[in-house]
1. Given a value of 1.24 for Cα Rg over 2.2 N^0.38 Å, point me to the structure among P, Q, R it was derived from.
2. Quick one: FRET efficiency 1/(1 + (r/R0)^6) of positions 149 and 197 (r between Cβ atoms, R0 = 25 Å, to 0.05) came out at 0.90 when computed from one of P, Q, R, so which one is it?
3. Quick check for you: by distance in nm of label points 7 Å out along Cα→Cβ at positions 69 and 437, which of P, Q, R is greatest?
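None of the figures in this text is laboratory data; all of them are computed from the coordinates on show. All of these numbers come straight from a predicted model, not from anything done at the bench. Cβ atoms are built from the backbone, for glycine too; each structure is taken alone.
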Structure P
Amino acid sequence: MLFNSLQFLFFFIVVTLAYYRLGWNGRWLLLLLASCYFYLVFKPVFIFILFFTIIIDYYAGIWIEQSQGRKRWWLLVISIISNVGILAFFKYFDFAVENFNKVFFRLGTGLSVPHLEGFLPANMAAYLSEAGHIMLPIGLSFHTFQAMSYTIEVYRKNQKAERHFGIYALYVMFYPQLVAGPIERPQNVLPQFHSYFAYDWENVKAGLMRMAFGFFKKVVIADRLALMAGPAYEHPENYNGLTLLVATFFYTFRIYCDFSGYSDIALGAAQTMGFNLMENFKTPYVSRSIAEFWNRWHISLSTWFRDYLYISLGGNRKGEFRAYTNRITVFLVSGLWHGASWNFVIWGGLHGSYLIGASLRDKWLDKWNIKTPSTTWYAWLQGLLTFGLVMLTWVFFAVGGQSDGGSVRESLLILKKIAQTSFTDSLQSALKPAEMCFCVFLIGILMIKEHFCLHISTRNNARFYGLFIFLIIVCYFFGVFNSKQFIYFQF
């Protein structure tokens, strides 16, 4: 079920009203059933994959807690292999096959490996196929990582195993963050599912305001920017450098408003029922370094990789070279997590290289005792440089996110055309000049007022009703409602 749909509006109202009419036993059951329905709307058969992993990880958590020594480690391994195995099967099998077949072709062996469809019965393959490939269960990467965080935390003895099967299932399936995060830790949400939250109008108002701002970012900004960025990236060979430069600039804000808009709706929907989910974004485009950017962007994922992969690999405890190796490894895996495309791997590799380059730069400055200016103009310069480096990487991400997976060649073509931009070129866009100016205006409003909007007090009823109704009216009259889903749903 899409957040930006009338179906979700009715679903949200009915579930929230029913939630406050029930006692604790009824609440967790209502939310679990509602979450199942929410997921079934997308592709019903895929819910069996969710149930399979839920059953494995539920019992794995209990057995890990009850076991000692090496047995605990093996139980954790079995749980992780089950989760990663399912993710790899659906998300990376065809990607691996394509690359193996390219190698076989170039070697002239005459060998070829069939795609995933070839291993399934014809009727099942036809049901699960889309654009010639087996469909990826929606949100699989997100709920897989959330499930893994549970068993890892139980193994580390930071979390007691959950004995209530329904509550554990709800931890994985909680509808606000089921398909695109934030990727929660069990310590944060499991105790909340055991709690009874009394009706609090202040909580409801804050949640509704957060949701309204999320809808504004999604349907008014992100989907409007997509009208320019989408066509240019689908057929970059038909557009000049200036158009692709503007499209890349728009895509940079489109993906942020799309994903952070989803997170705002998710956090707001949970807050109306008393639940507090972790913040996933903190105005990342005002960052003055790549490290700061990753402290502000997709926080639940970046901290997941830090806590469960980077530290497990040794972090920075085993020497400088090992720390750099661990860092680039984490970002390459992060890129692959986003999608089965070399474009995503390059995207992650670029961010990892930026961080390593910044560390080497700081080391060199310290060695030569060179102090950087602490002036306002230098801070602005750092911010602009960081933004430019991030925008450059979005080229690979945007191409990788195309329905056909895109190719690295397409990304390089876009970068080549941007590098050859002539500002005497005409802008090739279906949007009228007034609409382009409106897009720039929206981006400016976002950069200037987002922090204010996210932290505005709703305790004053007149202010709440005024701003809430204003945002609804703006969404209705200026929203674009032809985009089918959020970008991160495909991950």
Structure Q
Amino acid sequence: MKNTIESAIEYYKRKEFIKVIEILVLYLKSYEDTEAYNILAMAYYNLDDSTNSITYLKKALEMEPENINYLNNLAIAYLSNSEEKSIDTFELVLQIQPNNTLARNTLGDIYFRRGDSKKTILHYDRVLNYTQASFNTLYNFITILYDLGEYHHSLQYINKALNMKKDNAELELLAADIYYQLDMPIQSTEHYKMYLSLKSLPMDFYTFSKIKKANSGYIKKKYDFSKIREKSYTDAYKKAIDENVKDKTVLTYANDGGLFSMMALKAGANKVYLIQKDTHISTQIQEIIRSNGYGDKVEFIKEPLFLIDNIKVDVVIVDKFGDGLINENIMSDIRFINDNFVHSGVKFIPSKAKIYAKTINTTLLNSSYKEYGFDMSTFDIYEDPYVYKNLNEIDHITTSQKFEVFDFDFYNPQNLDHKIIKPNYIKNNSTTIALWYELDFQTHKLNTLSGKKDQFKHLIWSLDLQKDTQLEFIFNKNHIFIGKYLEKGKNNDSV
């Protein structure tokens, strides 16, 4: 008997699976042997015969129902025809052995493919805590943390992954984006350069624009109350809150200093949840709410959004808009809120948003790219291609009609499309593109371009244009990048 099993194992190691099957099928006619059933099952599995693999693994488990190795093999065999049975079997493994690496890793991979962030992190995090994780686990874990906006958390693992695979271009690009989001331009630039080197790619306009933004200190990590001092902005929210929150449960997903939470309570809301994971900012807001007499009426949630459970709300107040509308991971967060916190009758305040643009002439961003008739743009990587200013407060001439760039429906949040747009130019030689946004509250709208004294700032992007030039708009995570669009095969001089 022992010689037969040893012989089958030798053939298995040499990947002669047909021979393994011949030996063990004959052997099992005379003996019942759990190890033989397991080896036979895995030989069938390697021949893509999951049906026989499952059959023989079940026979082995009838004799040893808590054998971890057999249960893991059965879960893997199920993957090809029943992912749910595979999950159930791996869960049984974890009941017996909670830190089983194979079960945790594979469940993490399954939930990663399904886009279930919470369960993916649950399993990957356990693996990373007690064993040396595989590169695949590290990469998936870093990716999902990045997608959730957990940049500091993902940075803890990026160097481990880079040490495991030093020449992985996709990992270098991911590292560059993480450092970019953390406002660390030197590190971001180095990883972008490594990515481009590994891919043998030139510096395209999109990557060039990102590096310029990173090196200009684009991301400002501070708490800014300026928006709630803008009367038109605050009045638009107050009107919608007064109309929609009475007797309702409200979630405020906002950077408003607690103002809209207190407005909701004053307008008759039954309960208000306020999400703010930053401890420093949360402490500030709690003091503001307490000093106004609402200290015991707002429930603070200080966890990252993707870890929040067991709340259902009727109204969601969204105020995470930056000067350019899209920032702070707002799109993926709104998708998560839709999937986890709301029901069919939910009300979003606001319900929709649109980003508009037009081309202009202004001396605000004088380009030094062509000194004395020569293109010197190679040296301008550290020059800002943009500013944030109130368009009503700068000297400019409008050179095209306004056009819509992106729109966003909070009830059905989708990824923004990459767009090629040819503006309806009314004058030649535009120097700049200006972007602003509009919030739709259903009964009224707020346009950030209207009013000369508001504190709204608009994205004003330097780009030397000739009449009829097409523009390329790329949305990536939290930012919009703009360049001149040229037909395939031509040089793209956009920055």
Structure R
Amino acid sequence: MNAILAQSHETTDPLKLLHRPGVRLVSIFGSLDEDGSRRVHYAVDIDNRQYRVVSISGESVIASATPITPAAAWYERELHDQYGVAIEGHPDLRPLLFHENWAEGVHPMTAGFEKVPPGTRAPYRFLKVEGEGVCEVPVGPVHAGIIEPGHFRFSVVGDTVLNLELRHFYTHKGTEKLFENMTIADGCLISESVSGDNCFAHAVAYSQAMENSFGVAVPARGRALRLIGLELERMMAHIADVGALCGDVGFTVPAAYTARIKESLLLASTRFFRTRFWRGVAVPGGVTIDLAAADAAELKRIVADAARDFAELAQIILETPSVQNRFESTGVLSRDVARDLAVVGPVTRASGVKIDVRRDHPYGRYREFATDIAHHSQGDVLARARIRIDETAISARLIADTLSEMPTGAIRTSIPTDASAEGFSAVESPRGELFYWVRVRNGRIARCHIKSPSFQNWPALPLAMPGNIIADFPLINKSFNLSYSGCDR
């Protein structure tokens, strides 16, 4: 634990570190020292074995890391927007978070910021693709369904996409600002609200960051219950994603069946844990709800039935020629692009990059298991569907193994409420690596940074589109299944 905390104060040159083979960028974010001066932190993963956070002053001009690793591009744009840090050598410092109604020169994470004054910016400059027969097709930010806003601008010749540029943050919530001066307990409620369909993963990541900061060990039974919740959330997300892909190609019967299977898991969550989406369960120090011994066998049966039904349905889906025709070779994300943009989760594992926090940086109960990692190399919609099908079976096995060997004892331990510390944590959410970095001063949150897997993966989506027809965009987009809310945190 002490080694983790010591790493967060390193002063190693981050650009030299990023040049090293085997170093993957996890996040770049800012904070304020007690005197109000700005600091820039670089979180990296070294050889898939060790997280490290290094920091430098943000008061003077810093060199861009984007030429070294393109994955840094959005993080540096966000850093520039939030903290006003001057960045030299960045290829594109257009505003990322702020739209035309945001005043120039206002940086909400800096000292003394209270509210946004009215202002007008110049119109956002989209990339202009020119040539004979090229036209632009704007989609959004308001969509026909109930999804959140996002703007997609296609440059096409006929039906074929040449370029896609996206713009988000129409509902940017300023979540990291909301954490400031909150109590540790109230911070957990905010973390659950970042991305509604991954709320338990966020709560666990936040709680673990606090536990790592203060050196608190969660009881064995609490760790087991967290694993059950995390894997149930993953199963429900993956089953729903595969069903949504079927819906996008008009295969409506399997889409309806996946909804039924997911609902059986939601009902089980309500029955045994009094919450459909596991809200209010994970807290710093453990969990708030126990599982009765008499219920463990029934939950195990329900999960096994859901996994069996989904496996049978998945076989039908994958063997249907019309589905194969739409999924195969559509929306290919190459292994090199996935690596360059440090893509995470099922999307990168479908492109042949084997990274998973549960295996590479085991936490909680995962330290006691050898977690299988599903992976494929084709990088297309079919591979991303297969990853989710394979991972659902793995999740069911992890839940069954945990329920068969449930530890006894307490489910929660206390955590300091008036101390000072800082630290970080990562979990493998259904969408991939979710990273929290926290700083607490006298029991109040001074800074909480969230690296969302959707924020990491959205820049990769446009690179899977060129050469595809525009009608396949909903399918490709669905196969990435990125969260607007998680990105617009």
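1. Values: P: 1.01; Q: 1.24; R: 0.96.
This figure was derived from Q.
2. Details: P: 0.60; Q: 0.30; R: 0.90.
The read-out comes from structure R.
3. On the way: P: 7.7; Q: 5.7; R: 1.2.
Looking at the calculated values, the largest one is P.
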